[in-house]
1. Name the one structure among I, II that log10 I(q)/I(0) by the Debye sum over Cα atoms at q = 0.09, 0.12, 0.15 Å⁻¹, for residues 39-174 alone of -0.41, -0.69, -0.99 was derived from.
2. By the measure FRET efficiency 1/(1 + (r/R0)^6) of positions 143 and 319 (r between Cβ atoms, R0 = 35 Å, to 0.05), tell me the structure among I, II with the highest figure.
3. Here P(r) over Cα pairs in 5 Å bins from 0, in percent, for residues 151-278 alone was calculated and came to 2, 10, 15, 18, 16, 12, 10, 7, 6, 3, 1, 0; which of the structures I, II was it taken from?
4. Could you figure out which one of I, II the value 2.8 for distance in nm of label points 7 Å out along Cα→Cβ at positions 127 and 199 was computed from?
5. Can you say which of I, II returns 5.5 when distance in nm of label points 7 Å out along Cα→Cβ at positions 71 and 167 is computed?
6. Given 29, 26, 24 as the derived value for semi-axes √(5λ) of the Cα gyration tensor in Å, which of the supplied structures I, II does it correspond to?
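Derivation of every value follows stated rules applied to the coordinates shown; laboratory data play no part. Small disclaimer: the values here were computed from a predicted structure and weren't measured. Cβ atoms are built from the backbone, for glycine too; each structure is taken alone.
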Structure I
Amino acid sequence: MKKSWIFVCFINFLIASLMGLLLRLMYVYPIKGINFQFLMHGHSHVAMLGWVYLMLYCLIIHFFVPKEAQQKPIYNRLFWITQVAVVGMMIDFPAQGYAFASILFSTLHIFCSYHFVHLIWKDAELSTFPEKRMLRTALFFMVLSTLGVWCLGPAVGIMGKASAFYQIAIQFFLHFQFNGWFIFAVLALFFKQSKINIEEKKFRLFYNLFVTATVLTLALPVSWSLSNPIFYWINAVGVLIQLISLVLFAQLIQTQFQAFFKPLSSLEKTVYRFALCSLALKIIIQLVVLVPELAHVSHEIRDFVVGYIHLTMLGIITGFLFGFALQNGFLNSKKPIIKWGINLFLLGFVVTEILLFLQGTWLLLNNTSFPDYYQNLFIASIALPLGLLFITGSLLKKD
């Protein structure tokens, strides 16, 4: 794999984290000339499409595409065209929000992703049944999620941005990006990396339940726009099925997990534990939200929403991506600067998550903000880009 690709992914992640830090600074010191909403759009797009998407692009090609096929010029060309789309969104979303240029670059990214799916479907060599099912399902969910994007234009034109149609289209895209494409892709990579032999019959049960749960849990964000008790019950069934699938996943990997885990460095063990614990915590939070009163306020209290999104994005997905990068030498776990960078990032993540959920709980119980919350959140958030700066800087030096 090209070292420049990995470097670009981490540069995108660093820029996204700096945007996030600026957003948190704006709660402490309002900054004239910067539109908070526009900057938030830039932050989320660069984090999702510049960091997670492109890192998955790199790792999927590295793991699943044969060496000779990786040399095709199209893979390098497609990477840089996709990066052009990311840079366009990085610049234009903070400047104008959803405008002609930002929509144009977003559309370019979608078409690049379609071509990526075509290439992987054609070139990938999948040696085991779990790899094949998980990767192809991840790619399917990625394409499916974009239906939400294509519905945004008609939704605005017909009903306006305040309509349920528009809000559901956004939630449809986000749900199948995070819970479909991203989660299934990192699990496909995990099965490939771990080389755990899994009985096909048991895997099929886990897979069918996990896919069913992914579809059914869309009902929760839909319920935020369409008030109907049926959506609560659909989501409840989906969450319970998801819990069962997580238990099955643990059973599938437990017998051989130690053989995979034992040779890892202490840093690699830390990030994999971090990712798996975040996955378990995500399921626990979804179980808690089955309490009807909490299901309602979970959407209304922004700190809960941000905390949950970051748990998935930074805890589960980024945790696994760090693990894959370390284990395969894309990041050198022996470098002190890498250890400092990752540990600082993880520390910043844990502290900010505690603050976000503490603030949400405080608001729920007291209807007032936690004392010095925004100042403390901003200070804790500094660790995230600082850690990424250490990691990214280390990639500039030759080993």
Structure II
Amino acid sequence: MPFPPRTPTPAAAGPALDRMPGQDRVREVDVLRGFALLGILMVNALLMAGPHVGAVGSRVDHVAGWLVTALVSAKFYLLFSFLFGYSFTLQRASAERAGAAFAPRHLRRLTCLFLLGLAHGVLLFSGDVLMVYAVLSLPLFACRDLAPRTAVRAALWLVAATAACLLAWGLVTVAYAAPVLPQEVTAAVDDMVAARRGDPGSVVGDNVRRLGDSLGWNIVYAADMLAAFLVGLAAGRRGLLADPGRHRARLVPVIVRCLPIGLAGSVFMAICRNGPLDPRWYYVGSAAGVLTAPALTAAYVCGLLLLLPTRPGRLLGDALAPAGRLALTNYLTQSLVMALVLTGYGAAWYGRFGTVVVLGGCLVLYAAQLAFSRWLTRRFRYGPVEWLLRTATLGRRP
């Protein structure tokens, strides 16, 4: 039986955007990006920290890992993907306002994004999503003039196809794969520990090997990401986040309908991935997650949008928006910090911490990023990586 994948599973702009001359940012997009950064950090940190190879993990660690799978895994990469598709419409509108050809800009942008992702995946974290986003930017560009309803229908078909692939593989695995023997797990863990705690060359070699191992699964999950791109494209052409107050009355019904579906599917996914069902059910749970994670993600987004106009929501938005403006810098910084703490680049603490300790470290790092992002955006218009990406997009210094 194969082990579960070791990477986590990237016409005119519309009348609503035309009413924003000179405006390159939508605050709600930045707030949602800042919110998504925490979920991405939690999932990636647990992958980078590795299995706890010291004393047997506590019940609290098990419960914490189970809750992360149920409430976080497969939800926040969808949110990032949705926002990527939405931002595509903003970038297109910006090019049109500047009188610049959009295609060359887009090609330069995705080329830079791919190179950043390649460096990130080889040097820091094999679960990089930037390369996948860069490749998927090509079909997104081809779909740029799709009517919103058509884009959403195409997204539904892509989600269904991804879930069907995972379910078929999962049922074959459950029916025919032998249970994983403890000694096989121990041998695999020992190999990972040796590679991650070794010298920098060992870390890079392990990253390259993992990138190759996960290629097939990246292709499968890319369809799910493209579906989120297309929903973001449809939302961007409608300008849904440019004036969320106009759609406020629709947010509560979305939460009421989506939350039970999303929670039910996510709980089943956690049961398959984290127990009590054995690892052979991993892909069956993943299929349920692909089908229902969009519902829980939608509930999260609508809940946050409902909260933002309130006084606590405004304070929360003020904290999250700067981090969202620097989302790419923050994403890469998270991987750099974790690599220095967990691999042979630095302290080499791979496999030494339980889930609760890792999640506590995530909260500390995230709080530091919120504070630093607020400080940086008060002094500079761009973060360092955002400046690099924008320079590549424009073909000149911004």
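1. II
2. Once FRET efficiency 1/(1 + (r/R0)^6) of positions 143 and 319 (r between Cβ atoms, R0 = 35 Å, to 0.05) is tallied for I, II, the winner is I.
3. Details: I: 2, 10, 15, 18, 16, 12, 10, 7, 6, 3, 1, 0; II: 2, 8, 9, 14, 17, 14, 12, 10, 7, 5, 2, 0.
Clearly, the read-out refers to I.
4. The structure behind it is II.
5. On the way: I: 5.5; II: 2.8.
Source structure for this number: I.
6. Computing semi-axes √(5λ) of the Cα gyration tensor in Å on every structure in I, II gives 29, 26, 24 only for I.
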